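Read through the structures below before going on.
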Structure I
Amino acid sequence: MNLFEFSEEQNMLRDMVREFVNEEVKPVAGQIDENEEIPQDLIKKIGEVGLFGTVFPEEYGGGGFGEVGYCIAQEEMARGCLSTATMIGAHMSIGTNAIFLGGTEELKQKYLPKLCSGEMLGAFGLTEATAGSDSFNVRTRAEQDGDDWILNGEKLWITNGGIADVVSVFARTERGVTAFAVETKWDGYHAGPKEKKMGIRGSATNAITFDNVRVPGENMIGPNGRGFLIAMKTLDAGRLGLGACCVGAAKELIELSTQYAKERKQFDEPISHFQAVQFMLAEMWAITYAMESIVYRTAVDYDAGKKIATQSAAVKYLCSEGLDKVVDMAVQIHGGMGYSRELPIERMYRDSRINRIFEGTNEIQKLVISHDVLRRNGAWNV
């Protein structure tokens, strides 16, 4: 099903992650959902096998696999547990990546090795009550005090907000939105209780507040007033990881649905013999093939240094919509069992819905794409 020929190293990465997921993640995925928590020993094991730094260069302790490698790893992780894949993505693809993309060399050396090893966990603090889809409307304030900055405000719906050690926080200064690397152990940082969610229950989602949090000046990520651009560039990569997760979940759903259709009998024959079921499996495969193709084509372009803002918006939009269609057909093929918690289909159905909302709603992705289409065709004056 792969559009691109992966290298030997990339295939070895896939095999390693798949084995890890089969042995360590799938057996506890139901427990993660029920307990609404990823076990600490699993988080530790993820760090030990290097999956917290897959995308980053080896000089910072990463795996050196780039965006394609990161997508491979997230695809496999999502086959086992979307909660766990979400935790990794928030840590690496947006939380840590903001520091990598915008931070000074000193800031990278300060945090990236520990973030890549799993010694520290990362998060991304952008969303607020007035800054969801309107992400430029940040109200959290940062005021300079000598060489330091004092942060005050609140962020909502922060993945890893209650378990992270470092958060890439976006606050408003006199020059505009500015990014800071904030350690959660500092006085004045508070994480609220975990949100009770419909899906990806194991992924910790919290409101976080800043009450006169003192941030050293060297922890500014990028220039003063350039934080919004860093946020948008970070989310471009984050949306690729989200797309890869959708691909992995869809592949797992196809495998589970095919097995079930071969085993489940009605009218004295397997339901896989019925054209209605065959057509659903065919549609599931076709959607997943298209999803996989756009994810890896865009990841290759990203690793080549190309601008992919519009493409990543298309990845996020098409893959999240595609997964919802695939998982709905998987439930239909499984019938009553697809609606039962006895099988993972029900959990995967709940987990899939968030993909059309976070990392920019699909309506925002359509705006990004349509504005670019209009500009490129001379129908938009900017």
Structure II
Amino acid sequence: MRTSILILLIVSATFSFGIQPVVLPKAKEIKTALVAHNRAIHVKDGWIRDPYIVKSPDGFFYFTGTTQLSTRKELPEDRYTSGKVGYEVQAWKTKDFIHWKSMGVIYSLKDGIWYTAKPENFKTGEEFRWRLWAPEFNFINGRVVLVHTSPSPVNGGNFSVATGLKPRRPWTNPIGEKIGRIHDPSLFQDDDGTCWLIWGGTTIAPLKPDLSDFSGEPVNIGPTGEFTNVGYEGCLIRKIQGKYVLFGTTWSTGKGRKGTYNLYYATADKITGPYGERKFAGRFLGHGTLFQDNAGRWWCTAFFNGNVPPLSREGIQTKELSDNAYTLNEQGLNLVPMEIRKVGNDIVIKSTDPDYAIPGPEELQKFQIR
């Protein structure tokens, strides 16, 4: 029987109360998988979406994402549902992806600009309807910068800055209301120190050195060719081997919640483009974050995003999945190994786990996989 480090669905056939807890791999298995760098690994359990990992100057890897309220008890029957997203940012840190230390709730919508700028929205809206989506940390010029999006009670983003290199209160909001309505904001700091805010699918704008305002007009960027958007959400930029790499997320069929939630990319020599054609980064890797571990190996975060429990790997590479939303990923944080290499003057990105590396038969765009 084919062995997989990625722990998949455990469903009880004999107990009436439904889905049973999933058992994480043991420390030895995780260590082995990290070194082997050829199979996805489920490293942390718990309801989460849009997982984001970044390495801090203090040597820890910080992890956050879209979560339910910290006070909400996770119920087995909620495991594979859309959950009850809250309005807080919870964070964890690790040095080995085995032992995780909770930092608790380090931010909420009450720390953002809209709580003071539009207090009437918060007074009339019920707290259980407040939403905070897709937070990410960035370590910029000796400070932590947190960005996220929110649909309620104010449809807008937040750009919040801590006083030092620890993601914790107090937070200031230097851009103020100018941050406006932005979907899935992300930050990128270039080699010359310039910071760029990225949002939607895809708009970018430069920031002033002190992060107090925008320093230029927004610019729309994207791939050339038939597919002119790299994705409609989860967009971010990395500079890899001298090339700007724009990542984005959409569904494989081009239709909402039909197929698999995938990650795509395009490359350019300048941050404003022009970018080349859209390429395939990975199946089931939508809204993933690419990062390097301490050994320099590349990984992509992955999470459960489907309408049904995770699929079996058996025959997955040739399985047509266009009738619903499907995934291989278990609920929680999954790390998927990636390979990044330069071929000629371009960057080639793919997973070293074959079940994530190949587009499915239902994929709208046809790719040449190298």
- Task: Compute distance in nm of label points 7 Å out along Cα→Cβ at positions 181 and 317 for each of I, II and report the one that scores greatest.
- Result: II
- Message: With distance in nm of label points 7 Å out along Cα→Cβ at positions 101 and 269 as the yardstick, tell me which of I, II scores highest.
- Response: I
- Note on the structure: Computing semi-axes √(5λ) of the Cα gyration tensor in Å, for residues 125-324 alone for each of I, II, the value 29, 21, 17 comes from structure II
- Computing helix-only ellipticity at 222 nm (-39500 (n - 2.57) for each DSSP H run of 4 or more, over all residues; to 500) for each of I, II, the value -1500 comes from structure II
- Assuming 4.1 is distance in nm of label points 7 Å out along Cα→Cβ at positions 45 and 133 as calculated from a single structure, say which of I, II it is. I
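Every number here is computed from the coordinates shown, using simple stated rules; none is lab data. The structure presented is a predicted model; accordingly, all values stated were derived computationally and were not measured. Cβ atoms are built from the backbone, for glycine too; each structure is taken alone.
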